Structure 1
Amino acid sequence: MNRYEEAKEKYAALGVDTDAAIAALENKAISIHCWQGDDVTGFENDGALTGGIQATGNYPGKARTPQELFADFDQALAMIPGKHRINIHASYLVTDETVDRDAIEPKHFQAWVDYAKARGLGIDFNPTFFSHPKADGGLTLSSPDDEIRNFWIRHAKACRKIAAYIGEQLGTPCLNNIWIPDGYKDIPADRLGPRRRLKESLDEIFSVEYDSKYIIDCVESKVFGIGLEAYTVGSHEFYMGYAASRKNVYVLLDNGHYHPTEMVSDKIPSLLLYFDKLPLHVTRPMRWDSDHVVLLDDELKEIAKEIVRNDAMDRVLIGLDYFDASINRVAAWIVGTRNMQKALLSALLMPHEKMKALQEAGNTTELMMLSEAMKLLPLGDVWDYFCAKNNVPDDFGWFEKIKAYEKDVLLKR
């Protein structure tokens, strides 16, 4: 009997069907962020990052062109089981024109559509409200300057049109996520005014209706950014209230965007009560929103548990968001995405109904025992089988291929 069959028997004894778990995981697409491959530089210019964002490190081999980024992404996808999605920012337009952000059009992202269509991938989209002269003052959609605010409203409207076009072209809805860096470094005299202007800006942006078959709109909160430590306009409370009071607008939870003691895993079941969809950006904060590569840590496992145990695999839209310039960037994609999948697999292999029954019956001692015993069950054997089934290397097999790619391609850039 091979290792998978032995693992299958052990899980079956607890009432868990490993084949069903694998099938569920195969059908779950992760939205993989393009900006890990080039340190969030984009294709507009080589200017510095602003808006509370930092990519630290200078590991060789960074993608400099769309073609290099596509090639690197292909290498990552070859090492990740399943079919997935690409998450792009508006600053990744592919064009020979000089186009400001309020004038971007679907044609400027046709190269991405063609790339994704050829590989059977979906695409998600993000307006880019940072690293631009009109964002240097720290305020965009909440700015008291009409010219600046209207510029960013036009940008957001253009992005929604692009997202709807992408969704229609690829036959899968494009998640369009609005995150802005707006805030103040020190304590503001007026907290309400900027939020009122943001509310009005969002109402104008969402005044144009698109078919929900093509676009899913969401808004993303944050606690603070570098240089914007005292006050963030787009707080969690602001966006949760906004989305709850608007039609077809959702709250995106980024688990790096909260206080260190706040757990996004605990927020997931609450929001599932009120929204039919819940977008996530999964990262690994280290004391702040530092966007480290996602590891298979406790909070990632808890996030996955809440998705699975609440039967929300189809409702929770999982995207990744980290950028580490100190290590091989292609490897960073692979490690983070595979860890997200491992966390989901771990959750799919748990006897949730049995555990729920123990909790409701007050059998908390047995629940603790079972939870701890599950930790040493052969998850790795099921994962290895899942990788083999999808024709990708196991955890000890893919790195040599990426080292060869680094030697042959990345180090020659």
Structure 2
Amino acid sequence: MTLNEKYEIAKKEYEKWGIDVDNVLEQLKNVPISIHCWQGDDIAGFEVNKGELSGGIDVTGNYPGKARTPEELRADLEKALSLIPGKHRVNLHAIYGETNGEVVERDQLEPKHFENWVKWAKEHGLGLDFNPTLFSHEKAADGLTLSHPDEKIREFWINHCIASRKIGEYFGKELGTPSLTNIWIPDGYKDVPSDRLTPRQRLKNSLDTIFSEEINEEYNLDAVESKLFGIGSESYVVGSHEFYFGYALKNNKLCLLDTGHFHPTETVSNKISSMLLYSDKIALHVSRPVRWDSDHVVTLDDELREIALEIVRNGALDKVMIGLDFFDASINRVAAWTIGTRNMIKALLYAMLVPNEHLKQLQEDGNFTERLALMEEFKTYPFGAIWDYYCEKMGVPVKETWLEDVKQYEQDVLVKRDSVLA
């Protein structure tokens, strides 16, 4: 049986519930996922004076073929994008600027240091998102940045964030799609603090200064990202969820939820509907925590499906900006991007193939028996046949055949990097 024949049979199953599958696939191809560049080089970046990872961030593994230059990283992203259906975005950190061998401090970064990224994005029809990098730096060695007691250190990081917002604005102007510039800081304390308020007051003041710089929202959207705890900040994080959600609401900024930045018993999926009541837009960094914020490659697990369902059933595909954030150096890095991004898209497709309005009405009617029965039955509807057809229609490999492309790329390109620098 051909893919088309399987698709037509599967389509009829969904049409019984009033689901227009052809229309679903048209919608899906217009949903961009922001793919994080830092999976490709283990968050090393291209600074001339780069230091060790810090800020509670760690990458484990030494799989061959890590990207060492901007050209290598872009080539690896191109390979991954060729295996992922749809048109997407790429998310950069400030440490991925290109300074032609010159030492440029982070508070002095300018759009010109990202011109090659913009040229590449134009060639491939991609949007770009951005993040100031407030870790892996001598001025963040004690785990404090925008909340630091030293005014000079705070000023350095404030200026870095302002410079980053200008770079995001540059991306938006050049590419015709607004850049999401997201601020995350590692600030916190290992042990129980004697004063929780003062660091948060300093962080608030720093953010106020950063956002006082006028940036056109047509080109750049600002987001702030919370965290529950981290390595070195186990007892207290200055930028908690409560802090940033309050700040975002009061100052008309996006609140970004990272799926690994909450207590293991909390779920981001449960937060989305509440936040949509008060925010025009929210942002996500989808990861997979394993007991902690371990940033494992995204799999098609229950929580990923539930996140997608919350976005789709609430008509929020244009309100939730979906990005990814994971890094695994123990497996092929191009494969990691491919697996994680395809799974995010699969989850959205799954959610779009559920009779959400009918299930909502069953809940309103108090018919919980039928609601539960249908929610469970749809888990084994012929979703896979729809996904396979979509991949073929979008010109990317079907099922696991993409692995052959990655294996060939590894042999032709990646394994050679460990012997000679290109």
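For mean count of other Cβ atoms within 10 Å over residues 137-144, which of 1, 2 scores largest?
1
Out of 1, 2, which one gives 3.8 for distance in nm of label points 7 Å out along Cα→Cβ at positions 81 and 225 as computed from the coordinates?
1
Given structures 1, 2, which gives the highest value for distance in nm of label points 7 Å out along Cα→Cβ at positions 257 and 329?
Structure 2 comes out on top.
We did not get these values from a lab; they are worked out from the coordinates using the rules stated. A quick note: this is a predicted structure, and the numbers were derived from the prediction, not measured. Cβ atoms are built from the backbone, for glycine too; each structure is taken alone.
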